[in-house]
Structure 1
């Protein structure tokens, strides 16, 4: 199974960068040609063409998300979940990806942030849970087919 993993987030907005940092760690841990890792930053729609060339079976987005729970909680969202709520902190164009790849499974792995203000570095609360979050995200990607 070919999997694409796209991080979303602004590195200059504290916890908003968690997806990019998780992606960096996953790239170090997982070495296979069947996974396409890339950072979408704040414009993941620019990745449509490279994704078409890779031909994934499933696309994962890793991003902060606003939902009930505690800082550092990880929750899965389907495209229709994002359309029907304000879970994503970005105008994540999952609908565009669903139109381009209508037969693919698309999943947003949302991480509950503490701070989305301008500033470098994760909040202390999110930083203290980083390893647990990374392992949870890794398990989700490995176990989802």
Structure 2
């Protein structure tokens, strides 16, 4: 894996992984309008995207009639430097009609315990992790 970072000023960094589009990370000062997520927010977003991909893939392989997936996240950070993530709560909102609860539980468990490398890395680093979910009808 290869990546590149360039400082563009005012605590903004343009980052790009290999052949992917570049994005801006911004450690904005309080009261300043951020122009992108902070590096720590990016870690949380990466964990969310990682598990979302796993859950969708697992449910689709089981032919579960998935109409949508959203994840709401809350995270806490250590009060002192280094301000690492200490707790993460992911709440999955699974949309679809006739979705079996055991399939959702299995998909989330497999992602959490086996497949989501970002989440597993964070937990191995000591982050407390909580997953909850709800199954909602198709819109």
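Thinking of 1, 2, which structure, once relative contact order in percent (Cα under 8 Å, 6 or more apart) is computed, gives back 33? The partial results should precede the final answer.
Working: 1: 33; 2: 20.
Clearly, the read-out refers to 1.
Have a look at 1, 2 and say which one yields 51, 34, 31 for Cα extents along the principal axes in Å, as calculated. Before the final figure, lay out each step's value.
Values: 1: 38, 34, 24; 2: 51, 34, 31.
Attributed to the structure labelled 2.
Looking at distance in nm of label points 7 Å out along Cα→Cβ at positions 28 and 60, point out which structure of 1, 2 has the largest value. Show your work: numbers first, answer last.
Values: 1: 1.7; 2: 3.3.
Once distance in nm of label points 7 Å out along Cα→Cβ at positions 28 and 60 is tallied for 1, 2, the winner is 2.
Rank structures 1, 2 by mean count of other Cβ atoms within 10 Å over residues 4-11 and report only the one at the top, that is, the highest.
Working: 1: 22.5; 2: 10.6.
Largest calculated value belongs to 1.
Any read-out appearing in this document is the output of simple, stated calculations on the displayed coordinates, not a laboratory observation. This is a predicted model, so every value here is computed, not measured. Cβ atoms are built from the backbone, for glycine too; each structure is taken alone.
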